[in-house]
Structure P
Amino acid sequence: MSYVSSSTRGIIIGYRKSRARQYCNQVLVKLFTDPKNVARFIGANVVVKDFYNNIYRGRVVRVHSYRNCVVIARFKPNIPGQAIGLYVDLFKT
C-alpha cells in the first residue's frame with residue numbers, strides 16, 4: 001500500500017444528510033491537505049479505528065467541497081455515531 005502523501009489524514013465531520021434523510025453509510029471527511037490536491041483522493045481507501053479497536057474501512061467516492069478540502073467517503077459496515085470527530089487515514093492501493 002502506497003500512501004498518497006506522507007501525512008494524509010483527515011477527520012470525520014458528520015454524516016452526509018439532506019433535510020429529510022441521513023445517509024449513515026456516507027460520511028464527510030475533512031482532509032488536512034492542499035485544496036489543489038483534493039480530487040486526487042477519489043478512490044482512496046479510508047481506515048478508521050475507534051476507541052474499542054474496531055476498524056472500519058471505506059473508500060472516497062467524490063469531492064464535497066474543494067475549497068474546504070471535504071470529501072465523501074462510503075463505509076461498509078456503517079460508521080457509528082461515536083466515530084464522528086475521530087481521525088482517519090487515507091491511502092491508495
Structure Q
Amino acid sequence: MDLEELIHEIASELKKLDASCPVFRNYQPGIGPFGEPQLVKKISVALAKRGRDSRTHQTPDMSVGVEWGIEFKIARPYGDNGMEAEHWSVNLLHP
C-alpha cells in the first residue's frame with residue numbers, strides 16, 4: 001500500500017465516522033470531541049474490516065502492516081461553541 005492510498009483510506013474512514021454523527025457527552029454530534037486514542041482505535045478497527053493489518057500502539061499510534069507506523073495529531077482550533085480554542089496549536093507540537 002502506498003502513502004496516497006493509506007491517506008485516502010484513513011480520510012474516508014474519518015468522513016464515514018463523522019457522518020454517522022456519534023454523540024459524545026454533551027457535545028454536538030460528530031467526531032470533534034473524541035480524543036486521539038478513541039479516534040485512532042476506530043480508524044484501526046475500520047481498516048482491519050477492509051482487510052488491512054492495522055493495530056494501535058502507544059508509539060507510534062497505529063501501524064498498518066510492517067510498512068507503516070503512523071502518529072496522529074488532532075487539530076481542533078475551535079471548540080463546540082464555535083469559539084477559538086486557546087493554545088490549540090500547542091498540541092500539534094507535543095510528542
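Taken together, the values in this text are just the output of simple stated rules run on the coordinates, not laboratory data. Predicted, not measured: the structure shown is a model, and the values here were computed from it. Cβ atoms are built from the backbone, for glycine too; each structure is taken alone.
With mean count of other Cβ atoms within 10 Å over residues 55-62 derived from the coordinates and found to be 16.0, which of P, Q does the value describe? Let's see the in-between values first.
Values: P: 16.0; Q: 13.1.
Value 16.0 for mean count of other Cβ atoms within 10 Å over residues 55-62 corresponds to P out of P, Q.
18.4 is what came out when mean count of other Cβ atoms within 10 Å over residues 23-30 was calculated for one structure; which of P, Q is it?
Going through each structure in turn, the value belongs to P.
Kindly point out which one of P, Q the value 12.3, 39 was derived from, the read-out being Rg and Dmax of the Cα atoms in Å. Could the numbers behind the result be given before it?
Details: P: 12.3, 39; Q: 14.1, 41.
That value comes from structure P.
Among the shown structures P, Q, from which was the value 16 of relative contact order in percent (Cα under 8 Å, 6 or more apart) calculated? Before the final figure, lay out each step's value.
On the way: P: 39; Q: 16.
Derived from the structure labelled Q.
Which one of P, Q has helix-only ellipticity at 222 nm (-39500 (n - 2.57) for each DSSP H run of 4 or more, over all residues; to 500), as calculated from the coordinates, equal to 0?
Numbers: P: 0; Q: -11500.
Traced to structure P.
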